[in-house]
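Just so you know, all these numbers are worked out from the coordinates, no wet-lab data involved. All values derive from a computational prediction rather than experimental measurement. Cβ atoms are built from the backbone, for glycine too; each structure is taken alone.
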Structure P
Amino acid sequence: MTTPRLNIDLDKIRHNASSLVKLLSSKGISVTGVTKATLGSPEIAGALLNAGVTGLGDSRIENIKAMHIAGVSAPMTLTRSPMLSQADQVVMYADVSFNTEIDIIKTLSLAAQRAKRTHSIVLMVEMGDLREGVMPGDLMNIVRETLLLPNIAFKGIGANLACRSGVAPDARKMAQLSALAASIEATFGLTVDIVSGGNSANLPWALSDAEAGRINNLRLGEAILLGREPLHRQPIDGLHTDAITLTAEVIESKIKPSKPWGDIAQTAFGNKKFPMDRGSISQVILAIGEQDTDPQGLVPPPEIKILGASSDHLILESGFSVGAEMVFSLNYSALVRAMTSPFMAKSYSNLNPDF
């Protein structure tokens, strides 16, 4: 088979998604399956939908468009604030978009009028992680302006935590978001349909004994694909952590000194390393590098050590022979970069006939 490649077990992804859908449904929380780490893979989208997610979310309108073209039929949410330059595409391919800027929402309104469509809006609220979000004190004003726009439907509010600053979603944060939803309803006499509490980092809170409050949706990607929660990267009970693995091929196998010689300057990626002299070692090179994935996010087989990487080479301490294939586990960073590399083949097992 072609290398390097991602080995994607759709049965394990379906199991992970189905397990989380069932666990969260008992608390009245629906799951939006996030496809951004998979480059909008229609195969993975199909597995998520078969597992019972209520819709799909992606941060790139290009991925949402590609899923539409591939025949994926589901409610689609653009989970990153739209670019003004892509307003027409957003209205055409996404049912809902997450927003923080009234100027962008006004532009979406104009695009929706031209397309004779109604586009739904979820307003993201800043809850402390300092990525995207309307400041809570400004929320009522932007809701008021959004409600006045033609061809725009205000659907709810959401929050994102743990992505930029690592701020953990907890009962206090979710109670604050719930209170904002209740305040919007009391102020404007409407029903807030969607209160999207966050992403996979919300699972330790959501699967605890804490009350869900008004939170009725989570956006899950990493937990489904890798079987881990992002706060501490701990496995989630009952989920597969090997639904996706990476295989790379050995292109050199030699005995070499463990310490380089000559004047040491920066490496290709700006590092300056001083490895210890351990004498001669068995060193192999695999045909994969920084251009294909995040080498620091790869977990090699037991007793094999990653020594370094450059654009196209991954260097390990190992006795594998030339032509041998080595299988790695991945973290989220390695997965995202591998999925988007044009040099990375994708091998799907347990494929649904529809995809």
Structure Q
Amino acid sequence: MMRTQTLCCIKNNRRVKWSLIGAKIALLFVAIVVLGSCKSAVVPTFSAQQQPLSPNYGNVETWAILPDSYPENLKHWQTNTTGLDADIFYIYPTLNIEKKDLRWNVPVTDSIQNIKVIDKAVYFQASAFLNTGKLYVPYYRQAHLRSYTKYENGGKEALSLAYSDVKEAFKTYLEKYNNGRPIIIASHSQGTTHAIRLLKEFFDGKPLQNKLVAAYLPGIAIKKNEFQHIKMMTNPAQTGGFVSWNTFKKRHYPKTYKEWFKGAEVSNPVDWDGSKESELSDHKGFLFTNDKIYKQALKVYVKDGILWISLPHFPYRLLVLGKKRYHAGDINLFWEDIRENASLRVESYLKKQMISENKN
């Protein structure tokens, strides 16, 4: 009897044990299905997704920056408040890069993205132009980062929607604010994608090209002969053209080099003179995240379609030791170089205008 009871207990324990194992397997299966479904969350097609409302650029709330409303953290970069004879129309880069965000376009009322516009894009990029002219920065329904990798599957439409805002903002700027003043177009990354279209539509071979001081277009490869009449500038005082570059670590070629970059136009954002290299002593300074400017910190090497830089010489160089792509730093790596150059080009533009007026 004892043995029979013992065998029954063993069998019952085994049943319980296998039941527990079975339950765990079932739970594990459910977890895998749930996690798998999360990972494979499908982004809605562009047409199936309701798009954010169009902004009205007659309202000041749709502008991140207007000349009379600079945020306090931006004002300390402004050392010149008089004689600002040009306007800067700045188009910020892609700031919505979260994979979990399934939106194709961001509404201009998105407070999280708008803080990024002010505290990141404007502060570290557009700030380089503060002492050159009056700054105008419209919010726009920026396209998600995936728009570039999924260009044929919704990205093209998302980028076109974003550009439609930039275009409307620029039209409002011309009608309401410009008053015939010289213009600098400044942009980065997605902003440059839109700036290229803007230049073609409003400036390239059109009367408004006479008002173009310069276009600073880093962050997107620009093909040779992209424009019919707007040429790449190869002199630091040259006006009416554009400059562009995409920054990488010295000796690094990105995987997309042949597809995206090879053969593209590349400027030297230190010397601005078409030279293939610059020395440490030529570098005017880059703006780091600690709000300090580090001078004579890097060399540049102009290659076929991309710009190489040496490892920056500054106290925190170990932080960028393994970095190969400097896309996010395309502007602030050359912040002081751009600041001085933009002022030089405006000065040169105004001198040419004065000479032309005196002749007439």
Structure R
Amino acid sequence: MIWFDLDNSPHVPLFLPVFTELKKRGLSYDVTARDFAQTLTLLKMWNIPHTAIGAHGGKSKIKKILNLFKRKAELSKYIKSKYRDTVKPALAVSHGSRTQLVASNALGIKTLLMMDYEFTETRIFNRYANLILAPVFIPNERFSTNGIDLKKVARYNGFKEELYLCSFVAEPDFRKTLGVNENDVLAVVRPPGMLGNYHDSRSEELLIHALNHLSSHKNCTVLITSRSQKDRDFITANISNKNNVRFLEKAVDGLDLVNAADIVLSGGGTMNRESALLGTGTFSIFTGKRPYLDEYLAELGRLKFIESKQEIEKIAIERITEKVPYTFNKNIVSEVTDIIVETAGVKK
């Protein structure tokens, strides 16, 4: 048994192909999930069996710490109860779940932590992760200078987004399901993580300016994928033109969404990388320390960093008729699953 903990929306599509591969190999897994953003909604949409445990601790560092121990206790209770009369999970897997790491350590369960942002807080990762699995592109020095123990780091060949992008098939006429005119420019905007550990308020200024710039063009539909009620309230209170700006009100396939868009502007990494890899015009308003992977995509000409209001005003509001996707590693799901299975020490 392999235990996965999903604590944010991007982790659902990330691990879905791994779950499918484990099923093919006849291996069992258990999924717990935190009630945050669209995590639970996406799990339900894709019919992934799971147990919802805990919620986000909020923006306050003190509340985050208290919530870490609270959810750690809830996860521990769940595992102890479910596996009281049987063998406990052979491995705990997540993409950055600190609460699972702490709980697994207390339970004596081996841990595999996936990560792709080298500037995240690393003390818990270094102390509790048995293996840190990261994309091959990130240089060792980026990890070592941020205090990550290189002896624990293993690599996989690609971006984490390739795990699901490599099998992506676009839904025909997806724009119609959104009520967006085929001739309009579609701009998909994801606010910065206002509750995140690496949030920088400067990105909020860029966000509002971008929304005002995009919405000033009558042929542009601006669709916002909000993370929380907090960012929705902030946006509603600060934008000047609401006529062609709306929030995404239901869970949709995120890849179809960014693939259908002409412009994707986000304060976070995953959506930007999905968009850039699919060939959509991609703009990052993330103002914290830049992920190496985003810098790499910028070098490839697939992503542009936005640092000022003047740069926002230079964004071309136009339809993209042809897109050139990145060349994906078709074997990445099998490769990552192999590493997970080998680390767990279970038979393939």
Have a look at P, Q, R and say which one yields 5, 25, 34, 24, 10, 2, 0 for P(r) over Cα pairs in 10 Å bins from 0, in percent, as calculated.
R
Comparison of P, Q, R by distance in nm of label points 7 Å out along Cα→Cβ at positions 103 and 191 - largest value held by:
P
In terms of distance in nm of label points 7 Å out along Cα→Cβ at positions 215 and 247, which of structures P, Q, R is highest?
P
